[in-house]
Structure I
Amino acid sequence: MKYVHVGINVSNLEESITFYEKVFGEKPLKVESDYAKFLLETPGLNFTLNVRDEVNGNQVNHFGFQVDRLDEVLKHKERLEKEGFFARGEMDTTCCYAVQDKFWVSDPDGNEWEFFYTKSNSDGHKQDSSSCCVTE
């Protein structure tokens, strides 16, 4: 397998393309009036935007990028904040049976993306103060 494919519904193609260009750091490979395709080599991701008349909130729990080190999390957080995003940080949080450092950004239709580094395993699913793997 070379690519994971994820297709999401969006209500405004231009806004979504702008958001994902900034998040991925790349322009889409293909753009039509009702469709856009990003093809990322690292990570191997075929990601498509599909225009729908109406999109009601987050239709999935969340998406994310797992990185190897804390400095990678911080590099992406700084990069996206420079792009004008609010990056909601969660450092040293217990989530999904792991201790992680992470941050979140939301696309124009409310889909949340996390960038995270797993520091260690944990016996607990989440801390009370953490939104963890459940987005609000």
Structure II
Amino acid sequence: MVDISAADRIAIHETIALHGHVADDRDWDRWGELYADDLVLDLEDFGLGTIEGLAALRELARTNQDDPAQPLGHHVTNIVVVARDGDLVRARSKGLSVHADGTSGTVVYEDTLRREPQGWRICHRRIFARRVPGRA
């Protein structure tokens, strides 16, 4: 187990878990509560490339918020802290999504979080889509 205080571990878990609430509420102005200003967000698995910066993420979210393919519910689970290097930690978690048509999806989040004056923030996130082999 990674040597980190219980308080830091809880704060990291809450930061990662906040994603579902902010995304489902479409409250894009709150992205700064979980992401660093210099965020690098790898969305290659979804054909969206890499997003750099909190402002770019807000723009992407606002542009796509009415897309019917967007999930109704984002749920983050299985959060584990896997490494620490000073004020940086790496964490892995799983995401479940529920769609309006009743289908669901799952992803794996690989995050790097940095301790900042206002608390832990995700500074790098790579999202891996989990798909049935042989299907797009």
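FYI, it's all coordinate maths here, none of it is from the lab. Worth saying up front: this structure is predicted, and the values here are computed from it rather than measured. Cβ atoms are built from the backbone, for glycine too; each structure is taken alone.
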FRET efficiency 1/(1 + (r/R0)^6) of positions 38 and 94 (r between Cβ atoms, R0 = 25 Å, to 0.05) - highest-scoring structure of I, II: II
Origin of the value 14.7, 45, where Rg and Dmax of the Cα atoms in Å was derived from one of I, II: II
Computed 13.4 for mean count of other Cβ atoms within 10 Å over residues 30-37 - originating structure among I, II: I
